[in-house]
Structure P
Amino acid sequence: MRITLGVTGGVAAYKSAELVRLLQTEGHTVQVVMTRAAREFITPLTFAALSGQKVITDLFTSGESGDANLESAIEHIAVAQRTDLLLVAPATADTLAKFARGLADDFLSTLYLASTAPVVLAPAMNVNMWQHPATQENLAALRKRGVRIVEPGEGYLACGMTGPGRLAAQEEILKAVREVVEAQQDLAAETVLVTAGPTCEDLDPVRFISNRSSGKMGYSVAEAAARRGAKVILISGPTALETPEGVERIDVRTAEEMLRAVQARFSPASIAIFAAAVADYRPAEPATAKIKRTKEPLTIRLEPNPDILATLAKEKGDRLVVGFAAETDQVAENARKKLTQKNADLIVANDVAAEGAGFDVDTNIVTIFSRDSRDLPLPRMTKAEVAQRILDEVLRLRGALRSKPASHRAGD
């Protein structure tokens, strides 16, 4: 697992060096992000030597010209996307306040806002700062968002006072990390089949019919499922995206190729998520040579492509099947109809004409329609966040179905 360790400005910062070693012992890759104040207590070189990774210290890093470069300006996004867990130890009162209020004035606080990974905070500060109502309100706000807080220990503090505020024992921090990691592996027993991207249907050797799908939504689902412990098989149409870590990828081009690839790998899957934008039609008789331009109109006869979702959902058995509906009007009505007609368990629907949703963007605005009549509208969020919510709904529905008596499940 990739862990980003945030180190903030407190006397306990030196203890984070040993924490790096312990996390590595447990098999994690650790990258350290230091605040400006943290560098007053321990040097970045120490963490670089221990972790073997670049230590990030500034939101904007100057290049040879002295000007901030583009790579440094967007690095927090790259780190956020590859982080599986954000651990901050020690976390100062200032850092807690920034995280709770959504401030982003340095790399660490910006990373916190940009990441969808689980967060563990191990505060360390003066006893009066810890007990101050403002700090306690910030902690309450963070806990409400699902942030795991490792309570500080009690004892003699560097300031000369005695009481709660010292950084928790490293074993307590490691225990919290283990528990969060285990909770995030809720798909460890699953094999998840995902389709993504467009298909291309040839008109002739140089032209084809396709659509605007970038594959980002499907790839986000595949990556999220792998991070949650699943074995993931990704069947992808042509895209420019990199294969997510830990994912088996099969490249296809046409709808028929995608259908054959899905059928060949459907048997071991316990969850199938059909996010690909499959072309509905293909040329009935593709030309074997390039079609020459003339002054006459050109008519091309199209025939329907196989309906991959409907074909496989007929054979789903105990599998959970998720489909997507990219609509431009009557989104809810069309999605509910597709849910029934395709025999799907969930349909993820969106209005592709809406700003911030659809093709070629990193965000989406969807509603998840479920076979148990639950409609879950989601606000605009990153496709990585949408992917997590889809997987949450898959597990929720599975739990709901398993809790029903067998006599009620039989008619589903």
Structure Q
Amino acid sequence: MRKTLFAALFAGAVAAATIAPTAAVAATPDRADAYIVMLKSGASAQSVAAEHANAHSAAVRHVYQNAIRGYSARMSATAAARIAKDARVLLVQPDGVVNIAAQTVPTGIDRVDAELSPTADIDGVDERVDVDVAVIDTGIDLKHPDLNVYTAGARNCSTGNSANDGNGHGTHVAGTIGALDNSIGVVGVAPGARVWPVRVLNNAGSGSFADVICGIDWVTAHASEIEVANMSLGGGGSDNACGSNVDAMHEAICASVAAGVTYAVAAGNSAADAANHTPAAYDEVITVSALADFNGAPGGGGAATCRADVDDTFADFSNFGADVDLIAPGVCILSTWKKGAYNTISGTSMATPHVAGGAALYKVGNPGASPAQVKSALQAAGNLNWSTGTDPDGNPERLLNVAGF
């Protein structure tokens, strides 16, 4: 029997001088009447700028006297051509537009204090965290420039072909876990972590328990290499004891955890008790609910962005209950996407990889820690610095914080 698994799919040259735009700063529509004028050595920038302003109706903005000699101004193309004929002028260049070329620190990364983690060492320099995390999901964009995808560890249990992501969800999860700390895109909790694409869901974000077990089986076979596994998916079911042999997926996770792999799983997006969702209900995993956070800081007051919710509160869609172990940002999360892109979506699926990344950071410093010890360490390091009164079950979980890892 195939069951739909939630995967949070919720989201001209003239005589004396030249006038020629350069490839780097070509004139753009919003700067069509703006020019930069360079003067020859010996010319007075102040006096020439004033003279040109008077004679050619040039609206001078900046006067340059140190790095170069000249000025910038708004003027007509006719005026620019005339100014270029001035014997004192070296160059008349159309102004252009430049933009930042830097990565963004997503609000969720900020909120869990990943930028303070000495292991993450987020500083814009690509120094990769030496850890392996399996993403049991829709696959991962195998060529995404902002991810360290371990293609040798790829496995497709769903469509039978490549583990490349045809949906986007798995790539999004992977980015929150370990997007590179570089000059582009975003950064993850454990920057540069090797992410293993274990595809168990199809392009529509659906799969079967059998496919998921196949993924868990693959991870378990590589338990000596993989420290953490992320499962931002789920279906119906309830908890039972390991060894009871009434739930094959649970038995698979029991064996995988016993082999040393820490599992972070999504609580679910039904605004219901996670006890009725698996693998969220299993005791051996770290079950994660979602926090609505729009500004990466505690205290509330952040304006809602991609969806309606209240800053610093329990996400209105998130499952809750005694089976939930930690809460992490899961609303309007910016991360990597299929085909080398980026996207903002919401769900406990987005909260979970923050925890998987946190577990990965902890394992770097504590390689011998068991999954149970990893869970305890993450809970102990967490805090209640959020609007805990909004937790539907009245027993708020601690908010992930990785500053000390």
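No lab work stands behind these numbers, since they all come straight from the coordinates. Keep in mind that what you see is a predicted model, and the values were worked out from it rather than measured. Cβ atoms are built from the backbone, for glycine too; each structure is taken alone.
Of the structures labelled P, Q, one was used to calculate Rg/Rh (Cα atoms, Kirkwood Rh), for residues 177-320 alone, giving 1.00. Name it. Checking each candidate, the match is Q. A value of 0.05 for FRET efficiency 1/(1 + (r/R0)^6) of positions 89 and 369 (r between Cβ atoms, R0 = 41 Å, to 0.05), calculated from one of P, Q, originates in structure Q.
For which of P, Q does helix-only ellipticity at 222 nm (-39500 (n - 2.57) for each DSSP H run of 4 or more, over all residues; to 500), calculated from the coordinates, equal -6500?
Comparing all candidates, it corresponds to Q.
FRET efficiency 1/(1 + (r/R0)^6) of positions 41 and 225 (r between Cβ atoms, R0 = 41 Å, to 0.05) was computed and gave 0.05; which structure, P, Q, did it come from? Intermediate values should be presented prior to the final figure.
Details: P: 0.55; Q: 0.05.
This value belongs to structure Q.
I have 5.1 for distance in nm of label points 7 Å out along Cα→Cβ at positions 241 and 297, calculated from one of the structures P, Q. Which structure is it?
Q
Suppose mean count of other Cβ atoms within 10 Å over residues 121-128 works out to 22.9; of P, Q, which structure was it derived from? Going through each structure in turn, the value belongs to P.
Given a computed value of 1.00 for FRET efficiency 1/(1 + (r/R0)^6) of positions 193 and 273 (r between Cβ atoms, R0 = 25 Å, to 0.05), which structure among P, Q does it belong to?
Working: P: 1.00; Q: 0.20.
Corresponding structure: P.
If P(r) over Cα pairs in 20 Å bins from 0, in percent is calculated from each of P, Q, which structure is the one that comes out at 24, 46, 25, 4, 0?
Values: P: 24, 46, 25, 4, 0; Q: 28, 41, 19, 12, 1.
Traced to structure P.
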